[in-house]
Structure formats: C-alpha cells, structure tokens
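Quick note: the coordinates plus some simple rules give every number you see, no bench work behind them. Because the structure is a prediction, the values reported are computed rather than measured. Cβ atoms are built from the backbone, for glycine too; each structure is taken alone.
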Structure I
C-alpha cells in the first residue's frame with residue numbers, strides 16, 4: 001500500500017507544472033479487496049465479505065464541488081461514472097445504475113456485488129449472501145446485521161427469511177439484468193460486419 005501511495009505521489013507531483021493541472025480531478029480506486037483469512041482460508045470469491053469487496057475510491061482536485069469528506073454508506077463502482085460526470089459539471093439526466101456520491105446516499109440504498117455465482121446485497125443495516133442462480137452456496141445463505149456486526153461474524157438469518165428473500169430477489173434481478181446486458185453486448189460485438 002505504502003509503495004502504491006508513493007507512486008501516485010510521484011505521478012501527481014510530476015504533473016503539477018502542467019497548464020491543465022489546476023482543472024484536473026484525480027480519481028483512484030481498486031477492483032477488489034484482499035482477504036487475509038477473516039472468513040476462512042482463501043475466501044476470495046467464496047463469500048463477498050468486506051475484505052474481498054471493500055476498496056477505497058479517492059477523488060482529489062482543486063474544485064469547489066469536491067469538499068473533504070468520507071462516505072461510509074453502501075456504495076458501488078457503479079457510482080464512479082455519475083460522480084465523475086458531476087465533478088466535470090455535466091448536468092444531464094443520470095441514466096446510470098449508480099449514484100452521484102457528491103450527494104448524500106439514501107439510507108434505504110441497496111448495493112450488490114457478484115463474483116461468478118456468488119451474490120451479496122447490502123443496505124446500511126443488513127448484508128445478505130446468496131447466489132445469482134439460487135443454487136446453494138458453500139457457506140449456505142447468510143444474513144448479517146451489518147450496522148451492528150460489520151465483520152459479519154454472527155449470522156442473523158434465523159427468523160428473518162422474508163427479509164433475506166426480499167433483499168436477494170432484488171439483487172438477483174439486477175445482477176441478471178447486468179449479465180444479460182453484457183451477454184448481448186458481447187454478441188453484438190462478435191457480429192461480423
């Protein structure tokens with residue numbers, strides 16, 4: 001981490017004298033976390049817990065739109081495009097699935113993540129783990145009271161099946177739409193001219 005931070009520092013300092021530097025916003029993120037055995041050995045891809053899915057999203061620049069702050073609510077990489085467009089001053093209707101993070105995230109917001117057939121859906125209060133296909137997962141279905149148990153150690157599914165089902169149904173539908181869109185795009189891209 002420290003090495004990557006120093007590389008980004010060298011990069012930014014090397015650009016300070018460019019004429020466009022004062023009008024530039026830098027956005028840095030990652031594509032996945034790094035589990036260290038918090039939920040068993042080698043849990044990358046076997047349970048979308050925070051250690052696998054949480055990544056920093058940093059935006060830095062000299063703009064009044066970018067006030068110092070931290071958003072700890074459920075967010076997603078789907079939020080990057082609408083946030084960058086807002087930072088750039090683009091004021092078009094948001095046709096993205098994501099949310100402009102320059103505005104407060106709704107407490108009722110749900111985000112979801114997938115890895116192969118694994119599915120995770122999170123609200124500010126709950127986090128559910130299941131599969132896209134509905135097939136049993138290695139650790140079974142799980143529901144955690146995320147606001148009280150952010151390390152996801154105490155499964156709270158017992159007696160809360162309807163809540164779990166509603167969370168997973170919505171996330172499963174969204175994941176299937178995304179998969180279908182990618183499949184169609186791949187098919188269109190593969191069509192000969």
Structure II
C-alpha cells in the first residue's frame with residue numbers, strides 16, 4: 001500500500017510540474033521555491049521507488065534527513081502559496097486552478113499524509129532543523145547567482161517581492177531573509193518535536 005501511495009505522489013507531482021512548466025516556462029518557473037520543492041519531492045520519491053524496486057533502499061540517517069527536509073519544504077510550499085494567494089500575489093495562476101492545486105495543495109497534502117500514515121516516527125533529532133535549512137540556503141544562493149547572471153522572473157528581477165533590493169534596500173532585504181531563516185529553524189524544531197511526540201503515542 002505504501003509503495004502504491006508513493007507512486008501516486010510521483011505521478012501527481014510529475015503532472016503538476018509538467019502543467020506548471022507548460023504554463024510558466026522552465027526559465028520563468030524553475031527558481032520559485034514552491035516549484036523547486038516539488039522537483040525535490042518528485043526526485044526523492046522516484047529515487048526511493050527505484051531503489052526499493054531493486055532492494056537497494058537503505059533507510060539510514062541520510063535518508064531520514066532528506067525525507068524530513070522534503071516534507072518540511074512541501075509543507076512550507078503549501079503555507080507560502082496560500083499566504084501569497086490571500087495577499088493577491090499569485091495572479092499568474094488566475095484561471096488555472098488545477099495547475100496550481102497539483103503543486104501547492106494536492107502534492108503537499110499527499111506528502112504530509114504519507115508521513116503520518118506510513119512514515120517512521122521519532123527518527124529526527126535537534127540537529128535536523130539546521131540540516132533542513134540547507135535547502136533554503138541553497139535556494140537563496142541559486143536565486144542570487146541567477147539574478148547576477150541577468151535572469152528575470154517575468155517582469156520582475158526577483159521571484160518574491162521581499163527580495164527586491166532596488167525597492168527596499170540591501171539591509172532591509174537582508175534582515176527580512178534572516179528573519180525568514182529564523183522562522184524556518186523554529187518551524188523545523190516544531191516539526192522535530194511533533195515527530196517525537198507522536199512517536200510516543
């Protein structure tokens with residue numbers, strides 16, 4: 001049952017990525033956090049199923065770090081998207097409900113339920129949130145490099161308004177990103193606490 005469910009996640013995530021890149025274009029959509037999270041999700045489950053098929057899957061510390069990192073990023077994807085939706089910052093998806101829903105609602109919920117129903121609980125430790133934050137750091141570095149090379153996000157130079165240095169100035173953007181990083185770590189500790197709490201039930 002777990003294998004079938006994970007295969008469904010690969011299919012749903014794959015369809016969502018295909019529809020989103022068809023709508024946005026690869027160059028426009030590739031460096032959005034929400035889409036990169038789904039790419040991470042697709043690759044993780046695809047590789048997991050591939051290794052399981054040949055009895056090569058090893059559920060060691062590295063496996064659980066990457067899996068929990070993926071669950072973290074997908075849950076943040078859902079939260080981030082709907083915060084932006086409430087603030088009216090996702091006009092690109094106007095009239096494309098299902099295109100958006102595959103990546104920002106259906107896939108994240110399926111990943112969360114995969115953890116709740118089939119995932120092993122209590123395997124994380126207090127060092128994990130800092131390891132998970134590498135996803136956020138790598139994302140920011142990719143965006144910086146992309147912007148330095150002249151890349152754009154539609155009519156904007158930045159994927160998200162809070163990264164706009166020309167509009168807000170370097171120091172404000174820097175402090176906002178530090179605050180986001182701290183929130184990410186705090187959320188990570190909450191997830192780690194939750195993981196251990198439910199493992200004892």
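Annotations
- Source structure (of I, II) for mean count of other Cβ atoms within 10 Å over residues 8-15, computed value 18.4: II
- Structure (I, II) behind the derived value -24000 of helix-only ellipticity at 222 nm (-39500 (n - 2.57) for each DSSP H run of 4 or more, over all residues; to 500): II
- Comparison of I, II - label where FRET efficiency 1/(1 + (r/R0)^6) of positions 160 and 184 (r between Cβ atoms, R0 = 41 Å, to 0.05) is highest: II
- Comparison of I, II by distance in nm of label points 7 Å out along Cα→Cβ at positions 80 and 136 - largest value held by: I
- Origin of the value 19.0, where Kirkwood radius over Cα pairs in Å was derived from one of I, II: I
- When relative contact order in percent (Cα under 8 Å, 6 or more apart) is worked out for each of I, II, structure II gives the greatest result.
- Structures compared: I, II; top value of mean count of other Cβ atoms within 10 Å over residues 104-111, i.e. the largest, recorded for II.
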